[in-house]
Structure 1
């Protein structure tokens, strides 16, 4: 059986960069899971690449079949939008290992669905002061300046990734991203050892 490596962490920890670099460097060893959503497709997005786009009825059918691994719902000004992971033909643990970028609640649900021995958490962390500095630097770039949203995310992450919740989720191993190169090397070694243990 393959494994699912689940990257997560608070905002501005570099998890998106690490996720994309790993997928690019290990295209054979790590496959991407395409999430599903009921929200409308945006300009430049592609069905089956950005997301798998389905209707609310399509979501309900997948739910009834027991194929939804984890899900999140958001009440927006445009109505209820759902984001979820589906056990479809694109998720074949008999032959592949996968890399997912998500949040703690999604990791917990995915580990509960497949079993914690098949879902390996990769928790990225950065000291809060440094994380806030990185976030502020990003928001100062032209076209950004979403300072209120930056503050909201920072405070939300403090609760979403509290030490109590991390402990309850069984997150023990942590990767400090003080230096991207060093952090990437540690994560790569960890993933490759886990993959070798399966062979």
Structure 2
């Protein structure tokens, strides 16, 4: 069975975006880009909430053939374009991005079937409210937080209103740019 993984870049104080949704503070370099390609290639399905989905849909398809972006950005854009995507939204009526399905609500039984049938791991990017809902339903198998060396002071928290959960540390990866990737598994 595939794992359902939360993967997010966060500030030291636990925010995944500024209050306005801006992520210009992400600490990105060549080493990070190489890692991002490897990481994104390992996922078979990406899960989004409405806001993150709309940000990704607006940005990534435009990157594929745009010469102002790096070859790493082009590769990530192609991977995201072609991978299965699921968006959870009560307000969207339809989705048009290639390989995307719309779900109106989170049903535990559907997520378990999705995990059983998946050939590769499933990941949630961004989408704080979706992460919170999945965490409270005990659907997350692993957390991967890339802590960036910045304190934002305010922003969109990744784990607000999540029930208490004990975690087991799996490993840590240090990056030259001072990012630290932490891997944790919920203890069930």
Structure 3
């Protein structure tokens, strides 16, 4: 059994990965997009109620950084700008931070680290799509910068059950505390 989670709202931020139109249009496993989005909204509301930062991260799809690889991302250059916008259903508010990334992880080439440190954040609660891509890349980069993480397993989804299971059972427990939405909500009680 996992230890009871305690979060200090003065030192904790919620970071939500890629809850944007072009990505949320895909089918996710094991949790469908509407469930992930609803859990993310609920988390964001709780963080705001405790004056803890809420950060939405989106990838600029038309400017995705291409790297040499065996399976390059073949993203068309004529993607409409709306595909990169945070989905209205994700509930972003005017006081929330918006970070734009050009690759998988939210720390590389962005001002996310500075934004968190300037607010006294040392712990990041992380959720979003896709579990083993944007979420995992952000987790790996952030732990390398010294942040502590809580990954919200039921507020993440990806494109196959196998991808989710490997990330959640093999990678995440080595880099973070893995909890449910309910456990995170109770951590502020």
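What follows is calculated from the coordinates using simple rules that are stated; it is not laboratory data. Being a predicted model, the structure only gives us computed values, none of them experimental. Cβ atoms are built from the backbone, for glycine too; each structure is taken alone.
Side notes on the structure shown:
- Here distance in nm of label points 7 Å out along Cα→Cβ at positions 58 and 154 was derived from just one of the structures 1, 2, 3, and that gives 3.9; the source is 1.
- For helix-only ellipticity at 222 nm (-39500 (n - 2.57) for each DSSP H run of 4 or more, over all residues; to 500) computed as -7000, the structure of 1, 2, 3 it came from: 3
- Which of 1, 2, 3 leads on distance in nm of label points 7 Å out along Cα→Cβ at positions 10 and 66, largest value: 3
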